[in-house]
Structure P
Amino acid sequence: MVAELLKGKQYLRILSPYPPRRARLAPMSEPLTTAIIVAGGRGQRAGEGIPKQYRPMPDGGGDNVLARSIALFAENPAISKLCVVIHKDDVSLYDNSIYYCNNKEKVIHAFGGDSRQQSVFNGLKALAESKPQTVFIHDAARPFATPALIARCLESLSDNDGVVPALPVTDTLKKAENGLIDQTVPRDGLFRTQTPQLFSFDKLYAAHQTAPEGLTDDAAVAEHAGLRVQIVTGEAQNIKLTTEEDFLMNTQILPRTGSGFDVHRFDAPGSAAEIMLCGIGVPHDRKIIGHSDADVGLHAITDAILGALAAGDIGDHFPPSDAANKDRASAVFLAHALKLAAARQARLTHIDLTLICEAPKIGPHRDAMRASLSALTGLPLSAVSVKATTTEGLGFTGRGEGIAAQATATLLIAGDA
């Protein structure tokens with residue numbers, strides 16, 4: 001069914017079903033970091049229909065492949081400018097892909113060449129006038145990369161000319177001639193590279209100007225120029241959508257929703273200078289009483305994820321009776337839940353959190369909380385909601401005796417997991 005729909009003309013204009021989202025201005029980063037998304041290919045191995053980068057996301061997320069890849073960089077405050085390299089015939093499809101893009105003012109486009117290598121070079125030329133110091137190169141067909149991977153690359157660039165995410169080869173490799181195995185190739189030291197790949201802008205730009213044709217990624221361009229390129233750990237979920245079968249994965253993936261609720265009492269006035277909420281310190285003069293750091297926001301989100309997995313609650317995994325959990329950072333609980341989700345081939349796609357209290361005031365810290373949750377979960381900011389409410393003076397929260405949190409988490413999970 002999906003394959004047939006992809007062949008039809010109804011996908012010539014793909015608009016998100018969601019209402020427009022308010023743009024957020026991102027701070028300029030130091031050093032000046034830019035990104036190029038390569039989106040000019042025809043994707044012939046993906047079957048008939050429009051180019052694969054403009055097809056609906058196979059996880060049913062409501063956007064198309066290119067839009068998801070653009071959001072990864074446009075919504076990241078570390079990225080100051082983004083150039084999307086497209087085919088000259090795809091302008092209308094590209095316009096639809098950025099229609100609901102946050103921070104659209106960051107995004108420009110350039111036209112690609114006859115090869116991926118030429119397309120990247122065109123993107124570099126389009127960004128050169130901004131005088132960037134570093135540049136990410138990313139394939140549009142890898143929409144599942146996370147902000148955590150971007151951060152890992154940025155942290156590793158300091159003493160290198162480039163950083164490439166990669167995973168060790170685990171399959172046995174064979175060399176064959178005429179369909180017959182000739183020999184087994186040792187896999188020690190072999191890696192499967194991914195994007196985004198990060199480089200010193202000036203060095204990559206110069207390397208492209210002297211590189212021979214036929215190089216398959218920018219790490220190869222850098223290698224040819226003798227640049228120092230380091231490998232960092234990639235992500236198993238960061239697959240490249242290549243074949244028609246890759247776009248049929250949504251027939252095997254099911255949405256799961258979980259809810260979480262947490263309550264903690266406040267200690268006496270003057271017992272604290274700040275409290276932990278959503279992984280950040282928030283000024284408040286009353287300590288939250290709890291066995292761990294009592295971060296009600298992270299507790300509620302963790303229980304919501306565990307609920308979606310039908311895997312119990314925080315108390316099952318981190319009993320208060322265990323002394324090892326005393327004053328423990330709640331981020332550890334969240335990381336454990338995300339690890340369980342990964343083991344079940346489940347991917348967190350959205351969280352919605354409501355904090356219920358008279359004080360502290362949440363509004364001034366909302367953006368910092370969302371950024372913290374984005375970093376902790378790997379979700380883009382557009383998939384992280386933090387709200388706050390009071391109970392109009394009613395109940396224990398209304399009397400200022402404590403704080404509560406309610407969360408909903410949405411996961412996509414393999415049907416047989």
Structure Q
Amino acid sequence: MATEGPFLAAIIARLPDPTVNLAAYGVAFALAILIEAPVIMLMSASTSLVRDRVTYLKLRNFARFLGVATTGLLLAVLIPSVYRWLTGTVLGLPPEVADLTYGALWFFLPWPAAIAYRRFLQGVLIRAGKTRLVAWGTLIRLFGMVIAALAGFFVLDLPGAWVGGLALGTGVTVEAIAARFMAASSVRDLLEGKGDLEARGRNVTYRDIAKFYFPLALTSFIGLSIQPLLTFFMGRSIAPLESLAVFPVVHALSFFFRSMGLALQDTAIALMGERFTHLPELKKFALGLGLATSTGLALVAFTPLSRLWFETVSGLTSELASFALTPTQVIVPLPFLAVLLSLQRAILVEGRKTHYITVASALEVGCVAVLFILLGFRLDLVGATAAFGAFMGARLVSVSYLLVRCRSVLRDAPASTPRGA
């Protein structure tokens with residue numbers, strides 16, 4: 001999935017008006033993922049909660065409600081008067097960027113509901129041990145996205161930002177349909193009463209689900225608000241258009257390496273075992289994964305591979321590539337921190353202490369704002385450099401806070417629980 005960002009950035013960079021279209025695509029993507037934030041934790045919730053027929057049906061209804069609600073929110077944003085207020089007054093986007101962003105957001109319309117549905121079903125697959133099917137679903141998504149992007153590039157006369165929205169909207173829709181068929185046998189087993197630990201789920205209520213899920217959803221909303229917040233700041237900083245243009249390119253490269261760590265969260269939830277039995281093995285795996293992914297990003301950031309990536313692969317001009325290099329070097333530790341954060345969240349989800357995750361996300365957003373003001377407005381760094389520097393510093397604060405909370409959860413667990421976070 002992480003290959004989508006670099007691929008689409010390379011496509012948009014080769015279409016007319018690449019700087020403005022890359023900026024508009026980045027803004028549209030930031031708004032789209034903020035709107036879908038309430039559904040993004042459905043995979044973790046499904047992995048943890050769906051054990052039998054009752055929990056499956058109730059969480060399915062819960063997921064459907066979230067899908068409809070987030071789609072309605074996106075439609076509300078697309079009301080012209082609301083959109084003009086958001087992009088003009090709040091975000092302060094240049095008119096040419098705002099116009100392209102509006103069209104791109106229409107192509108994102110299937111995005112929230114499709115993601116809600118497929119993440120719910122993927123949680124069912126993970127709980128059933130069928131993680132290979134999740135990977136196949138992602139490959140199907142990638143195939144659909146590539147076909148749509150190439151159609152936009154070679155056939156349709158669309159601006160680059162719109163091509164990006166079309167490709168992503170098509171990809172998630174295709175993946176949601178594929179997930180429906182892939183999860184069919186696992187769903188059938190649950191509906192026929194073959195789920196494990198059935199007695200545990202019989203008394204679950206929607207209130208129980210909401211109580212469990214609300215901190216996770218709030219965490220996603222808070223965490224994903226970072227991109228729109230940085231968009232707001234970059235639009236008012238040094239070199240705003242260039243910063244908005246390179247932001248999705250650098251973010252996509254970073255996400256390529258961070259995505260491997262993000263996948264650890266649901267894996268750890270599924271494999272943690274009762275009373276954190278398998279935590280030592282997960283910690284050892286996480287350490288190796290974190291070091292490997294940050295090393296991979298460092299090889300791009302500090303070697304001639306950077307020029308190959310930004311200019312040859314991503315299609316940026318030499319000027320834009322120079323704007324992208326320093327932010328990339330700043331965030332080299334981020335993949336390692338992504339692995340650590342995923343393991344910490346898995347511990348807290350299994351320990352039913354999800355409110356700590358919410359607090360950490362709120363702390364991270366607050367630190368992003370403070371650090372950007374310091375770096376971008378006080379020290380006069382280029383907007384993109386200040387943005388990723390603020391993101392990096394805030395993530396360090398967040399994982400440090402969770403490190404303390406995870407140790408507390410493990411310390412208070414039964415005596416047979418392995419110690420350490």
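Please treat every number below as a calculation from the coordinates, not as lab data. All of these numbers come straight from a predicted model, not from anything done at the bench. Cβ atoms are built from the backbone, for glycine too; each structure is taken alone.
Out of P, Q, which one gives 73, 49, 47 for Cα extents along the principal axes in Å as computed from the coordinates? Considering all the candidates, the number was obtained from P.
Which one of P, Q has distance in nm of label points 7 Å out along Cα→Cβ at positions 106 and 122, as calculated from the coordinates, equal to 2.9? Don't skip to the end; give the middle numbers.
Details: P: 2.3; Q: 2.9.
Checking each candidate, the match is Q.
Suppose you compute volume of the Cα convex hull per residue in Å³, for residues 138-361 alone for every structure in P, Q: which one lands on 163? Walk me through the numbers before you get to the answer.
Numbers: P: 212; Q: 163.
Comparing all candidates, it corresponds to Q.
Structures compared: P, Q; top value of mean count of other Cβ atoms within 10 Å over residues 50-57, i.e. the largest, recorded for P. For the set P, Q, ranking by relative contact order in percent (Cα under 8 Å, 6 or more apart) places Q highest. Match the computed value -24500 of helix-only ellipticity at 222 nm (-39500 (n - 2.57) for each DSSP H run of 4 or more, over all residues; to 500) to one of the structures P, Q, and report its label. Source structure for this number: Q.
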